[in-house]
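Structures are listed in the sections that come next.
Laboratory data are not the source of any read-out in this text; all were calculated from the coordinates shown. Computed from a predicted model, the values in this text were never measured in an experiment. Cβ atoms are built from the backbone, for glycine too; each structure is taken alone.
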Structure I
Amino acid sequence: MTHETTFAGFPPYTGIGDLSADIAIIGIPHGTPYDPSRPSSCAQAPEAIRRATARYATMLGNHDFDLDGPLLNNQDIRVVDYGNLPGDPSEPEQNRLRATKTVRSLIGAGAVPIVIGGDDSVPIPFFRAYQGDESITVIQVDAHIDWLDEVNGVTEGYSSTMRRASEMPWIERLIQVGMRGVGSARPEELAAARKYGAEIFTAKVVHERGIEPILSLIKQGTACLLTIDCDGLEPSIMPAVNAPSPGGLSYMQVIELIHGLSKKARMVGFDIVEFVPERDVNSLGALTASRIVFNMIGSLVRSEFFKNNRS
């Protein structure tokens, strides 16, 4: 990997010496597919999203109107691109173990991981990397609640993400945002989510009431993970998904959520998954996904919690 092929031209991690980074971008193309005989349609997503950032590589010092300043806010912040984790759809357990171990090493080195998937099974091993004494709130943006216990015997696939998260003792709260239409959830899955205490904000509620009711649930300084499934967004700006559903969140609503969380919470990680390059239209979805990642980086470096952690 070279500067020309990394996310926005950020330096690649060479694997030599300590990581020495404040933020580490990492591609995890392979998770737990339901059909191990073929790669996920999301496997090429990290590279497609990286390509969409090439146009910005020489403009990182320019004014970003989403952030009201340059991306890194004129701070001495080190962002590295760790590259993609190797994987194989026929080895889901190894994919998961590799993902958890690598993300845990990034956290241990003091970096905030930003994960580009991969399908929506990737967050399961990502969340497992945070196992420890700290309690974490997970905020999910998705068209679906992902509470199936299993699909044909597979318990760690992309329809079970939040069910598995609910079983992790270090995750104390689930806030789910953007649900709409019909997906895999039956009445029993919704009942299980509500019994657990998942706080569900449908897309309709967000459109009617905005992002503030979600942010009001977050106590100052709470450790938070944000996971975004691309189908949580409106298909007119994110066509590159397997299950498009009209009425999703707008770009501005998503970045308002990101900015608001970064002001109130201590953001310890982020992932964006379920981007399907072959379904993209004029690279619009890749551009939208990349801009969401830029906003995550930019709002993170402006966070007082991030600054205090570096000092």
Structure II
Amino acid sequence: MIYQRVKYFLKAAEEGSFKKAAEQMYVSSQALTKQVNLLEEELGGKLFERSSKGVRLTRLGEAARQRLGKVEEAFQREVEELKLLAHESKEQLRIGIFSVLPQEGMVTPLVSFLLTAFPQYQIGLELIDLDEGRRLLTEGKIDLFLTNTHEEDDWSAYQCLSFGEFESKVVVSLRHPWAVKERITVEDLSQATFLKLKMAHSVYRVPREESFYENIPCRTIQQVGNFDTMFALLQQGEAFAVFPLAFFYLNVAKIKAFDYPGRTLMFHTALVYNPENRLDGFADVIRELEDEFDLRRL
């Protein structure tokens, strides 16, 4: 109660009016005046001179404003440091996010839910590429990996929760000669340059000779290290790529997508995790995510 009286006093001293101070503190003028009066009784002297024009600090009031103002500042600093300490002492739930996934439609709702539903965790986020995400998950440096995964990926040591399923598409820039076509053929593919993401085949669960991406017909293959490079090269209009339409780039990119001529590859936007994760309460996190986003296990 003493601290609350100090806050009321300092606000009244700042505003020069009990009424304005009460409005700022969201209390009635009578309640604020009563608390200031009690503070005056505790200190043994008048803090304000009252008049019809408002209030003015007395000599004691000016001294109190200076000294108690320092106490208020020190108190707020200590409170903020304690909040920081409480935040740092929380267990960290570490989330890796494939950097090209749509932010508004997927990433933001997921993170917002976790922040609201699990305030006991410090949420750590990291935007990463596919290879890095797999490595960090394998090394136990992230707890959840939100990514795109296809049916040939080997996640046998992990659990995958699917947000949705997508077919791979043949994608070109609107500058590409194919942009005027309604559909493309295997012959079209075999005469063009294919932009292929560089990935270690060891992460696939099928032999190299049976892999979808190893058997895409094309004239030449241009390997790229990440999707930023792939989209930059696509915009030059001289090559095609094959991936699902589940990337935030597609909101602004000038591209055209075609059905793949032949057996396609199915992708899932999925949350991948180690079922042996020892983070306290991790099973509850997974259960709540499944219910909230209607996820299904792959």
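Here are the numbers for this structure:
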quantity	calculated
Origin of the value -9000, where helix-only ellipticity at 222 nm (-39500 (n - 2.57) for each DSSP H run of 4 or more, over all residues; to 500) was derived from one of I, II	I
Among I, II, structure where P(r) over Cα pairs in 10 Å bins from 0, in percent as derived comes to 5, 21, 20, 13, 11, 10, 10, 7, 3, 0	II
Among I, II, structure where mean count of other Cβ atoms within 10 Å over residues 22-29 as derived comes to 14.5	II
Among I, II, which structure scores highest (criterion: FRET efficiency 1/(1 + (r/R0)^6) of positions 38 and 198 (r between Cβ atoms, R0 = 30 Å, to 0.05))	I
Computed 1.00 for FRET efficiency 1/(1 + (r/R0)^6) of positions 46 and 238 (r between Cβ atoms, R0 = 35 Å, to 0.05) - originating structure among I, II	I
